[in-house]
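Okay, got some structures for you below.
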Structure 1
Amino acid sequence: MYLTVNGVKLYYEKTGTGRPLVMAHCNSMDHKIFRSAAHILSGRFTVYCPDTRGHGKSEKVKTLHYTDMAEDMRAFIEALGLDRPLFYGFSDGGVTGLILASRYPSLLSALIVSGASLRPESTKDLPLRFFRLWSHVDRSDKMRIMLREPDITDEMLLNIAVPTFVTAGERDLIRESHTRHIADTVPGASLRIFPHTGHTGYITRGAKIADYILSVIPE
């Protein structure tokens, strides 16, 4: 299905019944990364998995900004008439979720983020060097956005007013100190570091992240 928000056509898939849950994917991937998790979660939630602007089947754009993605998700939620949905964001999707919840404190009912960054230096040195090199190969703006954004301040984190759950892998490419800072700064947030996994392992193997979401969100 397609929906045009903020002048950009977004593709999304919808499955399940129950409370609305919007899932935002990582950089350079699309909604398909959540197919295993969405299948499990659809037993309790109506799961909406959009491709963000410039990704997957959604409309291409020349320049990417996390604030634009956050505004897309706000418009997406409002256009579909979703009443205080849950929002799950992985990596860039997590950045989007933090900005969204900070800008619109009453829009969501809960926020779950995995592997989210606060600023470019949240990424460890080796993967950050790779992103710099790859940005010269990939002529889209997908790598460049991670080299210049985001800039999420403590003031923004303190403005998040919904139950928030922060996760990362033990061997995540995001510095654990930054992940812990998010959890320590968002009021009342909880933290889960998944052992023996990196940035994506517990996401793509859907049962792990789906089981976590089911465990922290009451029926």
Structure 2
Amino acid sequence: MTELAQPSSVPDAETYGRVEHAARQAGLIVMGALHPHRVAARQLDTGTLILLGAGPDFWPALKASPEWRGPDPVDRWSTRTVGQMAHAFGAQAYFPFGGPPYAPFIDWALKSGRTFSSPVGALVHDTVGMMISYRGALHFAHELAIPEASGVSPCDTCAAPCTTACPVGALNAQNFYDIAACHNHLDTAKGQSCMTGGCLARLACPLSAGAGRDPEQSAHHMMAFHPS
């Protein structure tokens, strides 16, 4: 189990960096931060919210954890890991699962200025592209110093290969997500490449390589999405 440094008496100007460091130690990355009242975020109107997602070291950390040997390993690992961080930093933990009601992670992500709607409707992040996996968030009661996000979508200057990568057009720029077409394709022999390596449309995003995603991790998520 990763031991998290206690941030007692740490100036607010240093807290964000310490959260980043603790996240990396645990296998997570900071995927955005916001002051909810300044951006009219849903559900929260005070303090600071820091969004956490799966980083390149997430998969080995998960497989080495006690949660890996039981049901729902990703969510149980996230609950423990983000919960430990919340306790260490004196923050409130939120998770994108466990509802209804669900915490409004999509709204928070879009309000962070680092996540945007892609041409096919799915979210795209400025460093991990469309391989997004939010695992939790930390809400601080007071405002912390956080980096200023560009607020500029990477899709603005992209040729949008995501719009043509899906073999059956389940993700496209006209109708967005045709979930029935996706599931039907995954039942075919040709759909097995998506099952074992991940969604081809999401992988087509040039920024998705920044996620450092292990194909085994993508296969795990695909199996959860489309059980055999």
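Comparing 1, 2, where is distance in nm of label points 7 Å out along Cα→Cβ at positions 37 and 197 highest?
2
Kindly point out which one of 1, 2 the value 40, 24, 15 was derived from, the read-out being Cα extents along the principal axes in Å, for residues 117-180 alone.
1
Upon calculation of mean count of other Cβ atoms within 10 Å over residues 77-84 from the atomic coordinates, which of the structures 1, 2 produces 20.4?
Among 1, 2, the structure yielding 20.4 for mean count of other Cβ atoms within 10 Å over residues 77-84 is 2.
If FRET efficiency 1/(1 + (r/R0)^6) of positions 85 and 133 (r between Cβ atoms, R0 = 25 Å, to 0.05) is calculated from each of 1, 2, which structure is the one that comes out at 0.95?
2
Match the computed value 22.8 of mean count of other Cβ atoms within 10 Å over residues 29-36 to one of the structures 1, 2, and report its label.
The value was obtained from structure 2.
Given a computed value of 124 for volume of the Cα convex hull per residue in Å³, which structure among 1, 2 does it belong to?
2
Every read-out reported here was derived from the displayed coordinates using simple, explicitly stated rules and does not represent laboratory data. Keep in mind it's a predicted model, so treat the numbers as computed, not measured. Cβ atoms are built from the backbone, for glycine too; each structure is taken alone.
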